[in-house]
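**Student:** These are the structures, in structure tokens.
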Structure I
Amino acid sequence: MSYVKKDVRVLPDDTDAFGRLNWLAYIRYCEEGEAGIFEKLGFSIIRFFKERKISFPRRAATFEYCSQVTPDSFIDIETSFRRIGKTSFTLIHTFYQKNTEESERMLAATAEVTVVAFNHELRQKIELPRELLDALKQISPTNLSKDKPQCST
């Protein structure tokens, strides 16, 4: 299962002083992918917090930057599951840069983000909510992302 969002325009405010896509924009794109994949599973990203005070903070994140992204280009975002555990899951986000909506894509960056179920009342990590885990079990192990795209050298 994956979430795909195409043709996100890179705005000048998304770039750093050198005119390159800022890492904060990549984090925002990761959150877009996370919310999108939750919706594909049939859940609002904040449902569990509203109902049971369970959130999904990031436990770990790694980013690899492959090519420069500048304002007025476009980004395609692809998010899929890499690993599903009892208390956490890991998403892989792949970002492709394009000069125009129709142009060829070039790998811009990848991110691997692990989120953990956290109960705010107990103030500790917990097992993933049963209905979320049931939905995640529908994803067969063969549909998990095994390898992330590699930057060309």
Structure II
Amino acid sequence: MDDGDFAAWYAVTFPRVRAAVTLAVGDPWLGEEATAEAYARALSRWGKVAGLDRPDAWVYTVALNHVRSRIRRQRLEARYLARQRAGHEPPPPEPDTALWAAVAQLAPRARTAVALRYVADLSEAQVATAMGISRGTVASTLHKARTRLAELMTTDERSTS
């Protein structure tokens, strides 16, 4: 099968797979996101997936594994946040001018994601909703922003030493 076969297969199977995954996980947003991720992975491995007896079964498995991974990550984050907040809520720290100067150098989407996640204390899902992007894009954007901030802060420390 070629990519044209993928497109036809996708058009026929996507609505049913999305409905089943959404029903299984009980969350329309997560069902949609997991199904889209599974189909993206199917496309990248189409040569192998197309040869399976039931390519849609493979997609179901990948989608549900994606959901399980996401849930594990959310639980880990919740436990971490609970430990951080145990006992009392510390006052917000005074802004570090060097840090805020570095944040100001980030691209607009990265600045927004950093502000919503770390200043407004929204979850990745809430940031995604607020920004109108996928949760995966939020995670990727935040990862890149943290990497860039580390570079900027290291450069800043070297120049002031």
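**Student:** Name the one structure among I, II that helix-only ellipticity at 222 nm (-39500 (n - 2.57) for each DSSP H run of 4 or more, over all residues; to 500) of -6500 was derived from.
**Tutor:** Label of the source structure: I.
**Student:** Consider the structures I, II: one of them gives 0.40 for FRET efficiency 1/(1 + (r/R0)^6) of positions 56 and 128 (r between Cβ atoms, R0 = 25 Å, to 0.05) as calculated from the coordinates. Say which.
**Tutor:** Only structure II yields this read-out.
**Student:** Given that Kirkwood radius over Cα pairs in Å, derived from a single structure, equals 16.3, which label among I, II identifies that structure? Spell out each step's value before the answer.
**Tutor:** Values: I: 16.3; II: 18.5.
Traced to structure I.
**Student:** To test your reading of the models, identify which of I, II gives 17 for relative contact order in percent (Cα under 8 Å, 6 or more apart) when calculated. Before the final figure, lay out the partial values.
**Tutor:** Details: I: 26; II: 17.
Of the options listed, only II reproduces it.
**Student:** Out of I, II, which structure matches 0.50 when FRET efficiency 1/(1 + (r/R0)^6) of positions 48 and 64 (r between Cβ atoms, R0 = 30 Å, to 0.05) is calculated?
**Tutor:** The correct label is I.
We did not get these values from a lab; they are worked out from the coordinates using the rules stated. The model shown is predicted, which means the values in this text are computed figures rather than measured ones. Cβ atoms are built from the backbone, for glycine too; each structure is taken alone.
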